[in-house]
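The data blocks that follow each hold one structure.
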Structure I
Amino acid sequence: MTNHGHEDWHPDPAFYYKPGAGPMLDMGPYYLTALVNLMGPAVSVSGSAATTFPERTITSEPLSGTKIEVEVPTHVAGTVNFASGAVATVVTTFDVWAANLPRVEIYGTEGSLSVPDPNTFGGPIRVWTRESGDWTDVPIRKPFSENSRGLGVADMADAIINDRPHSASAELSAHVLEIMHAFGRSSDSGRRIDLATTCVRPPMLALRE
């Protein structure tokens, strides 16, 4: 996740730069939850964090011109090791003016998979295989091909009705939260952090018209 912060559009963005916020805690849940859904639970995290701009100036109304003292790291990056053996490189930052990110790319033994920004849900899914030697679009199955922010609630309701675990479980949330905090702990301590929590990789959602 790469952008230059929220002070150019949010009416009161100071909290993004205070303890309990920053790019990882703001946007990390989208991307790390997507990675756990794709690759299963994580086992360790190595992270680095920095504050590039110690002060921000709000340019949005009604507080345009107000200065914000930055109290948290605004560039958080590192690697996540998964129980499956996969290794993910993660970048969350409020310090980048422009980039072709965000997206999630998976690099496998036979090719690569590119999926769209988990914060927006919709977008093309593309795959490159050693056999094809080129990127091709993967057909998207309906009905969840666009912005579907209520999907987790719908899945929970269906899970209650059908007496099954729901995908956005407390265990998944606790695991993702520990992963996010582990980036900061690793950066502060200069060592890799072994995770205490785990979860079951969520099953695919049942597709119903």
Structure II
Amino acid sequence: MTALLIYLIWALLAFGLRSWVQWRRTGDTGFRGAHLRPGSVQWWARILFTGALVIGAAGPVAALAGLPSLGALDRPAVQTTGTVVALLGVAATLAAQMSMGDSWRIGVDEAERTALVTTGAFALARNPIFTAMIITAAGLAAMVPNPVTLLALALTVVAIELQVRIVEEPYLRRTHGDAYERYAAAVGRFLPGIGRHRRRHTPTA
């Protein structure tokens, strides 16, 4: 029951409340990609992430309905650690979203240009919101270590990797050019120092 409660609070705050705050501040919910081309990478990332959200809720529900945890992970220490990790993930998600300010978006609009955020949580990692979401999913999977929550964790990671590497990073490179290259060379993708880009040097005549 605790895992389901944490999940619902996280989803409500990270998506519902954050979109409402964005709308109150800017008149825009921040949601992008309502008309994605079916079969595109961003479309698949959205489908996988939506699936992860649904399955993420189903995991704790399945546990309440009697689905047993995997034996090797069915230990109080694992579940307690998972609770702490999940709560840290919820807090980190909200903190990272606040760091993004008015530039916060769900999805990418190729025609839109927002400020490149490099401060706050974004000084530690280029995608701290996604990092926090993975941490939350990992914590929930440890709290209720059944096949459903583990599938939700796997889908979350795959969806985020697709969105970041194939959709968002090329968009940011096109939109912000050398400013993004310098940032990506200095700051890790999901964790500090890990996944930094090598600077691309433009040949001079």
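Values in this text are rule-based calculations from the coordinates and carry no lab data. Only a predicted model underlies this, so the values are computations on that prediction, with no experimental measurement involved. Cβ atoms are built from the backbone, for glycine too; each structure is taken alone.
For which of the structures I, II does the calculation of FRET efficiency 1/(1 + (r/R0)^6) of positions 25 and 41 (r between Cβ atoms, R0 = 30 Å, to 0.05) return 0.50? Please report the intermediate quantities before stating the final value.
Numbers: I: 0.90; II: 0.50.
Label of the source structure: II.
To test your reading of the models, identify which of I, II gives 3.2 for distance in nm of label points 7 Å out along Cα→Cβ at positions 17 and 105 when calculated.
Working: I: 3.2; II: 2.5.
Value 3.2 for distance in nm of label points 7 Å out along Cα→Cβ at positions 17 and 105 corresponds to I out of I, II.
Which of the displayed structures (I, II) returns the greatest value of FRET efficiency 1/(1 + (r/R0)^6) of positions 137 and 153 (r between Cβ atoms, R0 = 35 Å, to 0.05) on calculation?
Details: I: 0.75; II: 1.00.
Going through I, II one by one, FRET efficiency 1/(1 + (r/R0)^6) of positions 137 and 153 (r between Cβ atoms, R0 = 35 Å, to 0.05) peaks for structure II.
By the measure distance in nm of label points 7 Å out along Cα→Cβ at positions 161 and 193, tell me the structure among I, II with the highest figure.
Numbers: I: 3.9; II: 2.3.
Checked I, II; max of distance in nm of label points 7 Å out along Cα→Cβ at positions 161 and 193 sits with I.
Identify the structure, out of I, II, from whose coordinates helix-only ellipticity at 222 nm (-39500 (n - 2.57) for each DSSP H run of 4 or more, over all residues; to 500) was calculated to give -18500. It would help to have the intermediate numbers written out before the result.
Working: I: -8000; II: -18500.
Here the read-out was taken from II.
Matching task: 1.3 is the computed value of distance in nm of label points 7 Å out along Cα→Cβ at positions 89 and 121. Pick the structure from I, II. Mind showing how you got there, number by number?
Details: I: 3.1; II: 1.3.
This figure was derived from II.
Check the numbers for percent of Cα pairs over 25 Å apart across I, II and tell me which is largest. Spell out each step's value before the answer.
Numbers: I: 47; II: 41.
Going through I, II one by one, percent of Cα pairs over 25 Å apart is largest in I.
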